[in-house]
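Enquirer: As structure tokens, here come the structures.
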Structure P
Amino acid sequence: MIIYTVEQGDSLYEISKRFSADAELIARDNELRDPSRLTVGQTLVVRTPQTLHKVAEGENIYSVAQKHGVTVNQLWRNNPHLVGGTSLREGDRLVINDETPRYGRELAVNAYAYPSVREDVLRKILPYLTYLTIFSYGIEEDGELTDIDDERLIELARAYGVAPLMMISNLTPEGYYSPELVRLMLTDTDIQNILIGEIIRTVAEKRYGGILLDFEYVPEDISGAYAEFIERLNEKLGSGGYPVFASASPRSEGGESGILYDGHDYASLGTVSDGVMIQSYEWGYMYGEPMPIAPADKVRDVLKYSDGKVAPERLFLGVPDYGYDWSLPYEAGVSRAEPISNADAVDFAAEKRAAIEYDSVAQSPFFKYYDRADGTPRAHEVWFGDARSSQAMLDMADEFKLGGVSVWNAMRYFPQLWLLINGMYNIKKVLR
């Protein structure tokens with residue numbers, strides 16, 4: 001598997017010829033919307049499969065898997081254009097065996113999804129997952145849970161051998177994380193007892209495979225109480241085979257501080273939970289200055305900070321699959337960036353005739369363009385992710401011997417990320 005960066009004058013045919021690859025497969029793998037139009041600085045994932053199969057009349061995915069001695073999940077991962085389906089088109093060429101994974105070890109892969117996720121998108125992503133975290137149950141002031149429409153996602157996850165995780169957060173109906181709600185819950189034993197009972201009942205009734213606690217803006221003075229709550233919950237659920245995970249904001253030595261960070265004590269969370277999912281993204285965020293979403297140098301600092309505090313096999317590195325488009329000049333408290341998918345960012349760069357550049361320190365792509373939305377030229381700066389930035393994150397997962405990665409989110413399909421995960425690791429499965 002090769003990551004190629006498009007240069008001036010390149011064509012898909014010339015690139016495929018250079019690497020003895022198939023141009024049609026490159027276009028299909030990278031979901032190129034117009035294969036005849038490539039953008040300078042755009043990345044392409046180039047595969048040279050070891051075994052291909054031409055679909056004959058009457059064959060389906062099960063018969064092809066049996067014929068070649070591979071799993072159906074492997075066929076889905078090697079051929080995402082099948083959209084996790086079972087029927088095949090006569091004459092279609094399927095990738096049976098790809099190259100040996102770069103690191104040759106298991107990696108747990110989690111991704112988040114809202115109940116509104118499109119089913120075709122989710123079916124493409126599920127074969128790559130260990131866990132699917134469904135966003136999100138809330139908490140009432142009396143400890144009761146606010147319900148969500150999650151049955152369809154639980155059923156789909158289990159159909160693909162993926163363990164669905166019940167996510168519980170202190171997110172309010174108004175859309176903000178409430179530190180007051182966390183304090184109330186963590187300092188009142190009666191409310192905790194109600195909440196724990198609600199969680200246990202919901203996990204059993206809806207057939208969840210575990211839970212993820214996402215308590216944000218935890219006041220530092222009750223960080224110990226947060227760890228004690230997780231420990232209590234794990235004692236109740238762990239004996240039944242239900243893992244308990246916890247989210248954590250990204251911290252580094254001498255770096256970020258404040259209520260977003262200080263209540264997440266890595267050492268405590270790593271001891272009382274089955275895994276810590278670091279939200280290692282949003283350095284560049286909607287209301288902040290233009291910058292990379294997950295700069296590699298900052299992410300590395302977070303992993304260095306976590307070393308010795310959380311056992312690496314319990315640590316999940318957060319991986320983003322989105323970008324932002326900022327209007328310039330940036331005005332603090334006024335400016336608001338627009339979210340953009342990684343695939344749309346490349347197409348948008350082509351539309352604006354903007355060359356994609358690459359920050360080698362942050363290991364992130366970006367480009368600049370002008371528009372005339374208000375009748376006068378206005379500069380924009382776009383930071384997003386591509387195959388190079390995804391590979392940088394996945395390389396760090398092996399360098400630090402992490403147990404997993406956690407992708408935000410599964411609401412869109414970013415082909416290059418999933419191709420790389422499949423080409424670099426064996427995906428861990430816990431649901432049999």
Structure Q
Amino acid sequence: MKTAAIDLTQGRITSTMLRFALPLIVGNLFQQVYNLADTLIVGRFLGVQALAAVGASYTLVIFLNSIQLGLCMGSGAAFSILYGARRYERMHQSRFVAFVLIAAITAVLNVAVFVWTDPIMRWMQVPPDIYELMRSYLRAVFWGIGFTFLYNYYASLLRAVGDSLTPLLFLAASVILNIGLDLLFILTFDWGVPGAAWATVISQAVSAFTLMGYTYLCFPGLRIRRRHLKFSRSILKEITSFSLLTCVQQSVMNLGILMVQGLVNSFGTVVMAAFTVAVKIDTLAYMPAQDFGNAFSTFIAQNFGARRYDRIRSGIRSAVWCTGIFCAVVSALVFIYAPELMLWFVEQEEMELITVGVQYLRIEGAFYVGIGCLFLLYGYYRAIAMPGMSVVLTVISLGTRVALAYVLAAIPAIGVTGIWAAVPIGWFLADAAGLICLKRFRPERNL
């Protein structure tokens with residue numbers, strides 16, 4: 001195997017995890033910077049209605065992408081375990097099975113969303129004044145679903161063998177291209193909301209095909225040979241277990257968010273627009289903890305495959321300290337500077353919108369340690385071949401969030417504030433469940 005790959009079964013634990021996590025964090029920062037730039041461009045140049053339409057679409061698109069991402073992350077965990085165990089032939093066979101399985105699911109998903117665009121939008125309670133804007137955005141952006149699969153598959157493969165840098169470089173180039181095309185299509189060509197969607201699709205296609213080509217040319221050890229092109233029932237069962245359960249975990253998480261989006265939509269365009277901006281800021285704030293959780297998962301998976309249980313125990317302690325310190329600092333910054341963060345995206349005259357967004361950020365922002373811990377638990381259970389436990393924690397977190405949001409929002413004295421307050425409650429209940437089970441599920445029992 002070649003290049004910038006890091007052997008996570010060797011070396012100092014904290015520095016090794018951080019070196020592997022840093023490209024993941026920077027790469028996702030690039031992605032979030034694009035999302036923020038996209039929101040800023042649409043909000044500043046196309047208005048509040050366009051901002052609300054793109055924001056509501058973003059929630060649905062993230063849900064769809066989460067299905068593919070979950071499948072790729074799950075198969076990546078299987079690849080990491082096999083790579084750590086030095087079982088390269090089985091890893092290549094698993095890669096072929098995973099590619100065919102995920103490609104087939106992606107094709108079905110792509111057809112389904114084109115056919116059911118309008119029923120989905122009605123279920124989301126999209127207001128009439130932005131319905132056509134949102135529909136035009138979605139019908140364009142759906143063409144990029146296949147490209148998202150290709151990028152996520154090859155990025156997960158490279159990360160599984162310890163190379164988190166290469167996907168970062170291709171993602172950074174894609175983000176720069178995306179922002180440039182946004183400006184070109186919206187400001188110069190005057191394509192409006194669909195222009196933002198086509199900018200995304202084109203940049204996704206470029207990143208997917210270039211990363212695939214680069215992997216083939218520069219990583220000869222990762223090439224699949226003819227002898228690997230066969231289905232094994234045991235491999236299919238293994239990949240299905242990892243991929244589908246991780247997909248369920250990711251999609252349940254984002255389905256809950258999508259259901260909350262539908263509830264938010266019922267409060268009108270101003271609340272929708274505030275939610276759009278605040279969620280982007282919120283995601284950017286805790287995103288490094290999520291990426292560190294994914295890096296931690298790869299670290300655990302490789303050491304799980306190599307039977308390095310001592311490193312797993314030390315890695316857990318190190319990861320908890322790193323995540324806790326980071327989340328405490330970010331919580332303080334978001335709580336203090338929430339109004340200034342909102343003003344990056346909307347004019348000062350939009351006071352009602354800013355007030356709603358600040359309230360959201362201050363309620364959630366005080367409790368980022370809850371979601372930071374949850375990301376570590378997701379990664380741990382996925383890495384020790386227990387992806388079903390991640391699903392359980394997600395159901396607890398999102399089930400609580402959705403149920404409480406609908407109950408509290410229906411109380412006139414609480415209203416939309418109840419939607420925001422339900423989020424950290426769900427995080428901490430899932431954390432409690434995950435930590436209670438942690439001592440019972442030792443990694444050496446699952447190999």
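Where a number appears in this text, it was derived from the coordinates with a stated rule and is not lab data. On a predicted model such as this, the values are computed, not experimentally measured, just so you know. Cβ atoms are built from the backbone, for glycine too; each structure is taken alone.
Enquirer: Rank structures P, Q by distance in nm of label points 7 Å out along Cα→Cβ at positions 85 and 109 and report only the one at the top, that is, the highest. Can you show the working numbers first?
Expert: Working: P: 2.1; Q: 2.7.
Top value of distance in nm of label points 7 Å out along Cα→Cβ at positions 85 and 109 goes to structure Q.
Enquirer: When FRET efficiency 1/(1 + (r/R0)^6) of positions 13 and 141 (r between Cβ atoms, R0 = 35 Å, to 0.05) is calculated, the result is 0.05; to which of the structures P, Q does this value belong? Intermediate results must be reported in sequence, preceding the final value.
Expert: Numbers: P: 0.05; Q: 0.30.
Of the structures listed, the value fits P.
Enquirer: A follow-up question, please. Looking at structures P, Q, which one was helix-only ellipticity at 222 nm (-39500 (n - 2.57) for each DSSP H run of 4 or more, over all residues; to 500) calculated from, given that it came out as -9500?
Expert: Numbers: P: -9500; Q: -28500.
Comparing all candidates, it corresponds to P.
Enquirer: Right, here's the next one. Identify which of structures P, Q gives the largest calculated value of relative contact order in percent (Cα under 8 Å, 6 or more apart).
Expert: Details: P: 18; Q: 25.
With respect to relative contact order in percent (Cα under 8 Å, 6 or more apart), the highest-scoring structure among P, Q is Q.
Enquirer: A value of 0.95 was computed for FRET efficiency 1/(1 + (r/R0)^6) of positions 165 and 221 (r between Cβ atoms, R0 = 30 Å, to 0.05); which of P, Q is the source structure?
Expert: Numbers: P: 0.55; Q: 0.95.
Corresponding structure: Q.
Enquirer: Hey, another quick one. For mean count of other Cβ atoms within 10 Å over residues 365-372, which structure out of P, Q has the highest calculated value? Before the final figure, lay out the partial values.
Expert: Numbers: P: 17.0; Q: 22.4.
Between P, Q, the highest calculated value is found for Q.
Enquirer: Also, I was wondering about something else. Cα extents along the principal axes in Å computed as 67, 60, 39: which structure among P, Q?
Expert: Working: P: 67, 60, 39; Q: 59, 46, 35.
Computing Cα extents along the principal axes in Å on every structure in P, Q gives 67, 60, 39 only for P.
Enquirer: Figure out for me which of the structures P, Q the number 19.4 belongs to, where Kirkwood radius over Cα pairs in Å, for residues 181-396 alone was derived from the coordinates. Each step should come with its number before you reach the end.
Expert: Numbers: P: 19.4; Q: 20.7.
Going label by label, the one that fits is P.
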